[in-house]
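Participant: Dropping the structures in below, format is structure tokens.
Each value in this text was obtained by applying a stated rule to the coordinates, not by laboratory testing. Because the structure is predicted, anything quoted here is derived from the model rather than measured. Cβ atoms are built from the backbone, for glycine too; each structure is taken alone.
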Structure 1
Amino acid sequence: MAKVLGLVVEYNPFHYGHLHHLRESIRLANPDYVIAVMSGNFCQRGEPAIVNKFARTRIALMNGIDLVLELPTIYAIQDAGGFALGSIGVLHKSGVVTDIVFGSESGDIDFLKKVASLLIYQTPEFQQAFKTQLKKGYSYPNARKFALMDVLSDEVSKLSKSNDILGIEYVKSLLHYNSSITPNVIRRIGADDNDPEFKGKLSSASAIRRVIKLGDFEMTKDAIPDSTYEILKEEFQTGRGPVFWESLEFVLALFRKLKREDFEKIYSFNEGLDLRFYESARSSGDLQQFVELVKAKRFTYSRIRRAILHVLFDMEKEKIEKCNELGPQYLRVLGFNSKGREILKEIKKKSEIPIISTASLYKQVLEEAEKQNKEGKREWKIDSELFIWQFEKDILASDLYTFLYPNKSLRNAGMDFEQPVMML
């Protein structure tokens, strides 16, 4: 049986820290194939990617990834828990992934497993600590983090970093799917994910995007591989980037059309967030002002940015809850090399969910899967309604993303239908 390494990535953009993680993961797992599940045109912090998913797929393939699968948009823009459920769901349901390696500040997989088990099989002590923290006015993720700190007081320092928190969610998701994938970690190097300071080769993706926004793209040569630089340069010269969060300002006009009860129907709108969105939209002149007005102790900047996208993509609460229960309903192929083509053949035999390689054929893919289920030829674990709903959100995400291109002549819809799978 082939050894297949699965990685969860955003590559927004791909930098030397990512290259280190990729090389160390390969060294640790010694796989025959490397599969990456990658956020599409919108990322987990509630922002559009600096360049589109196909450009980032090219970079991934040029740097050692064999096959790139898209993380459905509805998972890519959720909090750590939903993001992990989608990412691990794609890797698990492919039927071929044997190992996953992710970055961690602590580098302690046993600790991450311990915390994940505590969150899945909650003790009375943890439940009480969690309720106490919520009563103090903290957001759900912070209340949970502080409750864990109360329960795990001797190891509290390991809970403060974003990659450890995400790693815990990955392990939780493996338990959720009862997956046989073996998790492991490598210690993260370089700047913190949110560090805005440019530090040359050790710069974070946030810092690199900030430098680009300030108009000093040439400076990023010190922080990104040549392949990343050349593809970013090509995308920027044609006007398909850079794309920044501030370009979403048009959503404020949409928000002013909505009533408070419209916000209430959307996923992640609880604890009074609906009222804050409704009122702030009516008194904000730009997107940053809107976020500052909504901001509160329990509403972090990332949560607000994600919630903005949840409204934009009409992410209904009931649908998202069902998606998180059942997981991704298809495998969307963004690109592959010659080795990726080989493992894709195995996935076609072993996957729990259908593969979409040509976006325009997604309905035919579903019809064929339903037919095979009905005739007993194969047992596809899909919900037909969710299959369509998830994939059409991906199409919508691409259509809205191109509207953010600097070059207005390129803002037409249909990216998913016009762009073929990337092959290296």
Structure 2
Amino acid sequence: MAMTINTNFASMNAQRNLTSTQGSLNSSLQRLSTGLRINSAKDDAAGLQIANRMDSQVNGLKVAQRNANDGISMSQTAEGSLQEYTNILQRMRDLSVQSKNGTNSDADRTALDKEFQAMTKELDRIQETTTYGKGEKLFDKLNTGVDFQVGADVDPVDVAKVSKEDADKVLADVTKALGGINDTEAGHVATAAAKIGKGTGTAAKLTTDEAAAMNKMFNTTDFNTTDDIDGAAAALSTEQKATVALAAEVAGGIKFDGSVVKATNDLTTLKAKMDAAGVESSALEDSNVINVKVDSAALDTSKLGDVTSIAGSETAIQEIDKMIENVGAVRADLGATQNRFQSTINNLGNISENMSVAKGRIMDADIAAESANMTKQNTMMQAGITVLSQANQMPSMVSQLLR
């Protein structure tokens, strides 16, 4: 190789290698100081993007766990108040049984009724004053349903484009909600609904099949073939009318044999009628949401009456028994919901843990490897500086040729 003064090839080569060594050393120092393998996008662009997405998931899962705990707290608040509600009903039943005894005078029953009425007012007060959070009436809120976000994402269902599998699940849920009526019975309900829809003053009567279908759907014996249609209409509550409309929609184009769900699987109209009738299906719900709902009708005290007479006492006993059963069912639902929330929390914790580990595998620095690299690059730096020093002295050697 020629010996030159203007271009020091050895020095340039030493400088380039030294710069590379310095960069590697700086990278190891940064990773060791932060504990992260990826400190900026230049370290691993794809890895950083994946890790950020995982970070959002982990944070969302942690918030979802808190949401689920809030669900447990709200359910416990409601269930706790219903415990006292049940205790009061038991006391009222005792008063009713005591009042029905023939040894009591009218004055005795009047005295018993004073406590009975006071207990009735307390039941209403519990329902009205039980609150949660900002002081909202808890049972009013639960009556309309409360949605708890227990997932990190949102996965809304497009009711206009439902898969065949989900549509079949919806039909099964609707069938169950309508008392297990089949397609033929749904048709009878639809016909009965059409008769009722004609309004008052008509002389139409329900057929045997229509009355049977209505009774099966509502689990009653209120409908028969002897009453005129005005009687049947009067027997329907607002909720029952919505249920009849749902059955009519089913009979209008949706089969229960699972063979179809309208050509496009568009359940928009059906969903609207399901909402009106208070019928739900998990196939049409966001899987990241748990809905908690309590039927406030179970807490209605309007039929309890009084215990000032034997007949009144007997009615009170019967109505209280119904209420105790209904309140028990509500408490069972709330208890089951609390257990569901706890299972959700456990699952969210497991997912969060594993997601954090996966993120760590991408983001975290290997301390052992980085320490080894730092030691290596330190040694290389020292050697590089020594070599560069020697290389920088090479041009001065050319002067020896000029002597």
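Participant: On mean count of other Cβ atoms within 10 Å over residues 55-62, which of the structures labelled 1, 2 is highest?
Facilitator: Between 1, 2, the highest calculated value is found for 1.
Participant: Out of 1, 2, choose the structure whose coordinates give Kirkwood radius over Cα pairs in Å equal to 28.5 when calculated.
Facilitator: 2
Participant: Quick check: 30, 27, 23 is what I get for semi-axes √(5λ) of the Cα gyration tensor in Å, for residues 135-350 alone, calculated from one of 1, 2. Which structure matches?
Facilitator: 1
Participant: Right, here's the next one. Where is distance in nm of label points 7 Å out along Cα→Cβ at positions 143 and 311 largest, in which of 1, 2?
Facilitator: Result for distance in nm of label points 7 Å out along Cα→Cβ at positions 143 and 311 over 1, 2: largest is 2.
Participant: Follow-up question, since we're still on this one. Here relative contact order in percent (Cα under 8 Å, 6 or more apart) has been calculated and equals 23, so which of 1, 2 was it run on?
Facilitator: Of the structures listed, the value fits 1.
Participant: Could you tell me which structure in 1, 2 was used to calculate helix-only ellipticity at 222 nm (-39500 (n - 2.57) for each DSSP H run of 4 or more, over all residues; to 500) as -23000?
Facilitator: Comparing all candidates, it corresponds to 2.
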